[in-house]
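Take a look at these structures.
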Structure I
Amino acid sequence: MYIPSQFEETRPEVLHTLLRAHPLGTLVTLGASGLNANHIPFEFDAQQGPHGTLRAHIARANPLWKDFSSEVEALVVFQGAQSYISPGWYPTKEEDGRAVPTYNYMVAHAYGPLRVIDDAEWIRAQVQRLSERHETGQARPWKITDAPADYIDKLLKALVGIEIPVTKLAGKWKVSQNQPAVNREGVMRGLREQGGDAALAMAAAVASHGKA
């Protein structure tokens, strides 16, 4: 990933927050037929390994768990807030017209060797942790024990676990740091007026990360 220095994000706590807030990762692997991309919800364990560990499960019918190169690290892309930025939001545009549209975004790339875990108890525990996390806040949180045991056992047999010990975590936060303060204020104002979760999240990112 190309990362100009002003957009580089290296703080582990910031990167970890994005991974947990946006757990649907794009897993990119190299197989016999070339590059392969799968979109998978991951859980991230920051305590396991020097850079954390990613865990997930996939359908046994997915050829990914048999067709990947053990000699090439896997890549998982996590996408945070993203927003189109109009040049009309820059006050400096009125002065000299030197402004063009751009796109702001926050992404984290996790690299590491892919490990396949074909173990029913490991998969059960991973599914349980993942569902417990995402069911938090529901009026009646679903539990794995809510479903008949034989039904769950059958489903678990159709799954395979995967684990990626993270060897490198790279972040790119393109949130108007290259603009003067007056333009960053204009971007935040435009995003807030636009509204919506993504725009408001980007406005907050510009406020906390944007520096001339």
Structure II
Amino acid sequence: MLDKVSLRLLSPYLDSMARMLKRYQVTPDQVSVGGFLLGVIGVAAIAYGYTLAALLLILLNRAADGLDGALARLTEPTDSGAFLDISLDFVFYSAVIFGFALADPTRNGLAAAALIFSFVGTGSSFLAFAVLAERRHISDLRLPGKGFYYLGGLAEGTETIIFFILICLFPARFPILAWIFASICFLTTGLRIFYGYRTLRADQRKYSSG
């Protein structure tokens, strides 16, 4: 819901950093993998209770996620790079929640499981529509620079970052925050399925009538 706004605000800074990395011949895939490894270290920090250190690593991971795309646009975006980027993103999102389950299984386990379950819904509906939109040449006018069609919803990347910040700052509140965000993700899944089905159905009718 907030991705368009955050992208507009951050793009000038990401583009500037991307130009610097290009001069040093850093590739987008290297940025993707490096950011993911920082995120994995952050997950380990969560598991051991160092949530403030984890927050820094999570923010660096998310910065790398924006930077790899900006760098790709300065060079040549590739399908392999887009695939790597989105795959590592979804693994990272669930890994952060798993870190909280490891930190306190008794207190956080059920809420973490529900939230990862909700991530499966948002992720699968997002990717399924992206594949079919690409097949049917349905373009994304909202975020045209992305490697995949970004089917929106109440819980997008920016909202997820805000949620990660909150649970790292207030780890004792993880269960209630996780249940709230899981509810938002479930609603997002429902909206994506509804919108995605309606959009593909309309596109089918357009071509069959033509």
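What follows is calculated from the coordinates using simple rules that are stated; it is not laboratory data. Computed from a predicted structure; not experimentally measured. Cβ atoms are built from the backbone, for glycine too; each structure is taken alone.
Of the structures labelled I, II, one was used to calculate P(r) over Cα pairs in 5 Å bins from 0, in percent, for residues 23-94 alone, giving 3, 19, 27, 21, 14, 9, 5, 2, 0. Name it. Going label by label, the one that fits is II. Which structure, out of I, II, was Rg/Rh (Cα atoms, Kirkwood Rh) calculated from, if the result is 1.06? The structure behind it is I.
Could you tell me which structure in I, II was used to calculate mean count of other Cβ atoms within 10 Å over residues 55-62 as 20.0? Of the options listed, only II reproduces it. Of structures I, II, the largest value of Kirkwood radius over Cα pairs in Å, for residues 135-190 alone belongs to I.
Looking at distance in nm of label points 7 Å out along Cα→Cβ at positions 7 and 79 over structures I, II, structure II comes out largest.
helix-only ellipticity at 222 nm (-39500 (n - 2.57) for each DSSP H run of 4 or more, over all residues; to 500) computed as -28500: which structure among I, II? It must be structure II, since only it matches.
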